[in-house]
Structure I
Amino acid sequence: MNFRNIFTVFAFTFGIVSWNNAQISVQNVLTPNQLVQNVLLGFGVTASNITVNGSPISTNTVQGNLSYFNSGTTSFPIQQGVLLTTGLGIGAVGPNSSTSQTNGGTPLVTTDVHLNDIANGSVTNGVVLEFDFVPSGDTISFNYIFGSEEYPEFSPSSYNDAFGFFLWGPGISGPYVLGGYPSGGQNLAIIPGTTTPVTINNVGDQTNTQYYVFNDNGSTYGTAIQYDGTTVLLSANASIQCGETYHIKLAICNVGDQAYDSGVFLQANSFSSEAIEIAVATVSGDTTVYEGCTQANLMFIRPQTQLDDTLIINYSITGNATMGTDYNTLTNPITFLPGMDTIVLTINPIADGIPDNNEYVTITATTISSCGDTLISSGTLYILDSIPITITETNPTVPCANDSVFVSASAAGLFPPFTYSWTGGQTGPTAYFPSVTGAMTGTIDYYVTATNSCGYTGTDTVTITLNQTLAVDTIWSGPATCDPIGWVAAYVTGQTVTPQHGIYYTWNGPGASNPSFVNASVWENLASGWYYINIEDAVCSVNDSVFIDILDPPVAEFSANPTSGCTPLEVTFTNTSQNASSYSWNFGNGTTINVNSLSNQYQTYTSNATIQLIASEGNCRDTAVVSVYLSICGCTDVLAVNYNPLANADDGSCYYPLPTVEAPNVFSPNGDGLNDFYFLSTTNTISIELSIINRWGNVVFEGSGINPAWNGKMQSGAEAPDGVYFYKYTVFGLQNQFIEGHGFLHLVLR
């Protein structure tokens, strides 16, 4: 039998993401021959006579409706395979951003009678892929998903986009007529357990819903593919005869118009017969892994037609890599339980630190087909123990010493991203290093180490070449007073001059009354401050700076005592100035004086004032300022006898009048509205305490407050009888004064 290598089965990721898009990838770079031979076919099948739309196709011809797809890290159930579409294949790429995606397409050369039988409508654009094949077993199977933009609005409708997998050959019979096959053919794209074709009208949100997936953006496969709806993952199966030649036709079409794309996804390597398939999956897509870094999956895959039984597979392990030493221990044999189509074993290479770069391991499984043929499948994995990392770096030449020099490095090799560490602790692909380490010329070496995501490292040297002789040998300065009498000077060595270029000095600084810069090695008559020089010769330039001190400047300073009070206020000023010989006072009340000593000064104020002292020494002077705040003091209580409406500060001088009291000697609480209550008439009063006592010494009323009043009733509430009563009171005045008094009153009821 003829066996073939597997085209990349799955693209797993182990620590490094090889696919980072949220949608599938569709490529039109493979010819129909490559798509069938290298992508679609699995073990136990050989193919020939490949045609597209009824015509033989050159091996170099690429079709827009016939594509290769890979779902990367999306949730789409089929990792990779062949895509047949009514429009261009690129229109299947997600996300689902349209409900009516239409992406062109190629009209069928003639009306396809087999698709017409399924669609019950007018077939328009699509694609028909056909080939002959010879199976090694007695079954054939492959996996697929059908999707369409016709969902869900046109399911069901007259736009019944259809597809079919039509099979002809020995032992096959059915309604689909094809010359050379008198028994006819059958369609393998059917709803499980029936003979009903899978179409827009037969599977959707209203019919056979258990096989339908709604694919709005953000739902099941919404970011992966464009189509609004799909079927679940389905399997096409047929019983056939070993070693015989069969013909299959894989076709899809629009119906009724050329709008709203449809497509069928065929799973890679699933078109197989009988044999157990062994595939090696690594992060790089090839068959190589690295010790301590990547791992590989060994996948044992059996045909869909064998899923109902338990199957035990013994496999052999060969190669010069030792299990348990160079990689982990693997389970052998493996057991397929009913319903399982794939078993995955993971190989983890062990980092042993021993140089043995030519290790490999080969896994081989043997299957006896129902026809008695021996089917052998195998996979080989190569284990490498080193990952070369190359570093490209800058090696700058510095003609002039600067504070720092910029350097960079770029690493290349497997398993990025890379991290970088430099001499001295800097990180990242760039760094800054000092260019002077005591010598003005020569080389300085620094080291950079690049580390990949697996922890493998590479180190290289960055060399900074310094070629400079110009330098500032000495820089001086002379102090200044407040007058600009300071100076700066610089002496350089190693200068290089030419007839075209001499040596130039550029000073910058406060400059006092001089220009703000001067081109000379000495600059005089300067004020205090920082001065900066740039010296340039024919090769490069250097920079330096120097500070001019100030000589004992005058400092004005004085205090006032007190700084606030009642008008008129006498204030004493104490002069504590320094480094001055004359003083100018402005007392803020119209008085100014000039003195030559630190003597105290005295002033009287009737309003707020700001006092200024200028301390001078020659042309140098300094100024100090103090403020004095005055208040009008007096009685601020409006109730007081001596209230002063102009005062803004209370001086405690308020005094108040005594309270007065007038007590009535008769009242008549008879309800006529006249003289119904007994109360005291007072002035300058805060509160009153009043008691009424009858002739037997019993208290009939007690009250207190601003103006307590007796209504002529006993404390029990009964009316008091006519007669004479005794009263007494205490009246409280405005300033802790009180008056006590007593007397008799006559209560009259008539």
Structure II
Amino acid sequence: MVVDAEPGEVGAGETFRVLRPAELGIPDGEWHRMATIYDVTEFSTALKPFVLRRLLAEEPGPVVYLDPDIEVHAPFGEVAGLALRHGIVLTPHVLQPMPRDGYTPTEANILISGIYNLGFIAVGPTAAPFLDWWGERLRRDAVIDPRRGLFTDQRWIDFVPVLFDHHVVRSPAYNVAYWNCFQRALTLGAGRYRVDGELLRFYHFSGFDPRRPELLSKHAGELPRTLLEDSPVLARLCRDYADRLCAAGHADAGSIPYGLGTFPNGLRLDARARRALRAAIDDPPGEGSPPDPFTPGGPDRLLQWLRTPDATGDGTGVASRYLAAFWNERPDVRSAFPELSGPIGERFLEWAAHDPALAAEVGHPSLRTTAGSAPERSARHVTVPPPASVDVLAPGVTVAGYFTAELGVGQAGRLLLSGVEEAGIPFSTVAYERTPSSQTHPFRSRGEAQRFDVNIICVNADQTPIFARDMGEQFMRGPYNIGLWFWEVEVFPPSMHGAFDHVDEVWVASEFVAETIRPLTAKPIHIVPLPAVVPSAPTHLTRQDLGLPEGFLFLTSFDFYSVVSRKNPADLIDAFAKEFEPGEATLVLKTINGSDVAESLEALRAHASRHRGVHVLDGYLPAATVRALTGLADCVVSLHRSEGFGLSLLEAMAMAKPVIATGYSGNLAFMDDENSFLVDYDLVPVGAGKEPYPAHARWAQPRVDDAARLMRLVVDDRQAGIARGLAAQRAVSEHNTPARTAAFIESRLRDIRARGVRTSRRF
């Protein structure tokens, strides 16, 4: 079955025949609607029951379906008899309970995807009622929308055990994949793969990329349960499969664009266009249904439909169906333009017509305008006039930041917001998501439609111009804009100086950063005292739960996006290996985003493998598990070359952990010889290849011998470490509190308003 093939385009000279959607007994208008509202993955899975129904109608069956990323290793004819007897044969994702240890995938991931994996299904002649039922649901509800409990075709199959006769294959040799191979022993002997002693029937390479055969699956999650480096047999299986795929022309096949995604008039149906279409389709189709783009003239009529306001609404909206869908999915845009009617709606259209970032997102240039609107009539003008006056901004703050992201700047924004809440200041939030980091941190947005006279933008200088462009003039003009910035070396490169144009003052977390930035601008630079999170590690998680050994445990953590050479894990491994024999202590390097820079991750693992006591754990963990990991450690270590602040060190100190760290840069805002163990260092040039840091800047080279000495000290003199940890906790509880942050924010707002700086402007 090929969903986007023209007749005769695929299959010539092959021993198989190719089916197309038009041959499945679905009326043309109906499969056209399905191809319009679904992307390629959704459409392909939605057609599955119709393909099976067609094949059962041709012969009495049974019929077996396999996903295209499955490799068969041994016959499994026994499912034919099962399908004849029961009508439906399924395989579940897992056959055993999954540990609740923070590794991924989790049972929650399985629940979201569905109990059964529909990469495989077998059906017999008695399955016709099931296929009719399944197909009816997939006509409109094969979308990937976990928040609504939908995941293509799979979640519907959870109903099968109570609605239809069926058989569940519980053999571990079927549908082996990244989600269950941690529970199944894969072996190789005499050229045959076996699973728990049985011949492997088929392996499902879901999320496997033959161009990166060292990674098991892109879907494996934040902290994969299975790493290929730990399973040589599985690694060979993947490597051999990758070689065969590449030899068969996978690269060429992968470059072929989806044939039903773009139309001759250049219209590309992106996700928001498909959502608008799905919401508007009537069953049966009525006058208000979208035009069929697969008919003569249909693409132009569909483009015009997307560019026209919804006539079924209350008549006050001015945005097209497409722009209304765009506005609805973007909280930052809704914050800047709280409504789509009246003057604010008109200014939204003006912004949409001219914003360069939106131009890169939309599926056709004309989708940036609404048919017949003023922006369409003036689209030739490239200068957007200042927004008209509509209201005076109320006293309060709008705090924008990476609130849902698992990264340091995101945590800084959340900490600053806790100070705003502590002060009782009216506020709203804008969750900014333009970052490659995982967007899994729990966060509840507040007051998205409210606008206040001060914006606090918790986005670093290099991203501030992009943020300003994304948010638009409506958000940035009028309020007093404060940037919360972090920077790690003593030279602030000219490439970032343009960020000053978008803010009225800058807040930093340490004097180290302030000294770097102050000489470059006349705008105010202030040091905000960030509060520490004082977490209590969950007591139900033990070292055994996290796969950690007993004995003294050192912990360091960092993000691969934060420049590995700055975090300097290699010197830390060398210091540990220099001082400790195997069995004396353990060093855990907890990292994130290593899977995105596989070469750097593998280099780190290779360096760590030289000492049996060093463990690298890459991937995202739930926040509670991260706290547990810190709580279970005996000492936190950082041999960084430079830090803008060092939130993870501050949080460890709040938990009364002894901390060993380089005695240089922003961490000295809260660390000294009384509350920490500071490592001696020499200042050296950063050097080339450490972007974004200038090569001529300097940073610290921590002395490995001194680090090894301090690590030995905390192991041999536990009381000294405990005393230093308690001193750290006292210092943090006195100086890094939400109350101090709140007092600072209140003081700055009073000063800003007393001087009347921009806050009386209208937007």
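Every number in this text was worked out from the coordinates using simple rules, so none of it is lab data. Computed from a predicted structure; not experimentally measured. Cβ atoms are built from the backbone, for glycine too; each structure is taken alone.
Results, tabulated for the structure shown:
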quantity: Label whose coordinates, when helix-only ellipticity at 222 nm (-39500 (n - 2.57) for each DSSP H run of 4 or more, over all residues; to 500) is calculated, return -10000 (choices I, II); calculated: II
quantity: Comparison of I, II by FRET efficiency 1/(1 + (r/R0)^6) of positions 549 and 653 (r between Cβ atoms, R0 = 35 Å, to 0.05) - largest value held by; calculated: II
quantity: Per distance in nm of label points 7 Å out along Cα→Cβ at positions 261 and 525, the highest-valued of structures I, II; calculated: I
quantity: Which of I, II leads on distance in nm of label points 7 Å out along Cα→Cβ at positions 493 and 621, largest value; calculated: I
quantity: With mean projected area of the Cα convex hull in nm² derived as 77.1, matching label from I, II; calculated: I
quantity: Top of I, II by mean count of other Cβ atoms within 10 Å over residues 37-44, largest first; calculated: I
